[in-house]
Structure 1
Amino acid sequence: MPDIRARLLLLRAFLMEHTDERHGVTVREIIAHLELSGISANRQAVFTDINVLRESGLDIRVKRRRANEYYLHTRVFERTELRLLADMIRASRVLTRARSEEMIAKLTSLASCHDEAWLRRRGGAASPHKPESECAFHNAAQVLLALERGCKVSFIYGQITAKKTLCARHGGEAHIVSPCLLIYAEDHYYLIADHPSQEGLAHYRLDLMENVRVLDLPAAPADPSFDAAAYAKSVFSMAPARQRWVHLSFERALLGMMLDRFGADVAVAGLDEETLALFAPVCVSPPFFGWVFQFAGRVRILAPDDVREEMLLLLEASRASLGGRK
């Protein structure tokens, strides 16, 4: 009986490691592999084991040939999915090079050996700006634990100095906040949190946080109307900003870009044959105005008036800053 269990496990591992849709193995090759591992088997035993593995959920299929070849057809991740994940890991500015390679190695274990070199091969997505410290990774683990437990977190928040070192803000005073969610934006992870002395939600970059601790204090009750996905769409920058409902008009040709920015569920109405309009919650800030400005007049702010006035003042300030140049 122990040999039968060991044989099943070896056969399962052999099929997962050495076969895929493009590569199969014959019964003779399976028997030879088992014998190399010190387990004897015959053709009937292999056929029986394959049926047992199929009944357990493995999608083992056969290529009908002179010598039939067996292979694992369906895996947890498809080949292309694994490559996309590997490229995203390489492109991440949150993960160190060592952590990235470690995670990619774990991904390759989910594919056949024939795809290992392909998955490890560097593509054009690799980031040249990898962090040297794993603080963001470990801070994310602490924040996720706090979110899971519904507890507050404590940390010291810093800023980068001219010497490219991290210096604590506010004299190293600890921030104690109720975490709401993590957002990946502007190539970094941010903690979105409820700070008791700040109006609205506060944003903290994970790699600028030190001494992160999960406290044995219940977090502030979450606002039942808070929509994390909607909030993420409204944010144009992680800089502090107030959220407002903004009425925008834009050329019909830009509809796809507007849906990419505000989501496919945003309400869109026609103004005339060439122009559409939408209402959307926006965190009003200079990056939002910069986003509008990039369309060179093809996107306009219709309301509210104070947001329109704020953009006009920003444009005047920019114009004045260029006035002294020759």
Structure 2
Amino acid sequence: MDVLSDIFETLSLRGSFYFRTEFSAPWAVAVPAFARAARFHLVIEGRCHIRLASGADIVLNTGDLLMIPYGQAHVLADAPGRDAPPLETVLEQAGYNGEGVLVCGGGDPSATTRMVCGHFNFIEKADHPLIQAFPEYLQITPVTRAKNPWLDEMLRLIVRRVFSEGPGAIATILRLSEIIFIETIRASGEQSPSLRQILSAFQDPQIGKAIQTIHRRSEQNWTVASLALEVGMSRTQFAERFKEMIGDGPLSYLTNWRLQRAQALLTQSRLSVREVARRSGYASAAAFTRAFRQKFGEPPTALREARVATRAGSE
């Protein structure tokens, strides 16, 4: 089992919005915070200065990609210190309707910045040690791309697809952006010790096998001892090494993963709460409801009812 793919599929990683830009100096845009979104900016031509709400300053050159996993507010500009109007204002003033190129700025043709920008959504209250290990931002440079040819090819492909347009272009670009997100995570271990630790755990012969076992058979009645036996370790050694590499104990990880899967089933299927409880490894709906409420602050029936209402409103 590919654990990384299973995590992002369960947490409903979806490319949900993108646009390409043509900004001419002077220009600046204030992008608002969006808690459940991971944003990205890929510079095709020119340079872009980015200031995060935390105060971090980043400069992107041609070929650079910036990923902001937690969707914090930030300012894009041709130079530091520009007054930046909100993104909604820029879109309105440009008459941008979601198609074609977002054009704005002072019109200096010698100082043009072209980018592909977009964001990804996760399921509400998505949680996993991998997500917790994301750094404030991830920057992919041409050097990083040279070391990761698969990621480099995906970035080249998305640029070609953006400019080719035609039927199916948007769907293709959104799917490619999801691949780029995953490949960026895989390529960014050097930028974050905690992320590198989690990724190495997935590859560890014993801890990685335990994580795969949990993901493949999360409904089974596991104990620390039975998981340790499954991977050929003593109970104590297994528990200590799992905690060291993942940052969470084996049973805590199992419980959290069961509930993340349950949340996905409740929002993406028509299974009854009782059936979701059974598939999530709970002996009774009552025990499942208690655990779910403790994790998410509401019972599973409330999430199901909200989903039904949303579905009805869209029909």
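Numerical summary
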item	result
Structure from which 14.1 was derived, mean projected area of the Cα convex hull in nm², for residues 104-279 alone, options 1, 2	2
For distance in nm of label points 7 Å out along Cα→Cβ at positions 144 and 176 computed as 2.7, the structure of 1, 2 it came from	1
Structures 1, 2, by mean count of other Cβ atoms within 10 Å over residues 88-95: label with the highest value	1
Which of 1, 2 yields 66, 46, 37 [Cα extents along the principal axes in Å, calculated]	2
Origin of the value -12000, where helix-only ellipticity at 222 nm (-39500 (n - 2.57) for each DSSP H run of 4 or more, over all residues; to 500) was derived from one of 1, 2	1
Structure with the greatest value (metric relative contact order in percent (Cα under 8 Å, 6 or more apart), set 1, 2)	2
Among 1, 2, structure where mean count of other Cβ atoms within 10 Å over residues 248-255 as derived comes to 18.1	2
At a computed 2.2 (distance in nm of label points 7 Å out along Cα→Cβ at positions 8 and 40), which of 1, 2	1
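Every number in this text was worked out from the coordinates using simple rules, so none of it is lab data. Quick caveat: nothing in here was measured; it's all calculated off a predicted structure. Cβ atoms are built from the backbone, for glycine too; each structure is taken alone.
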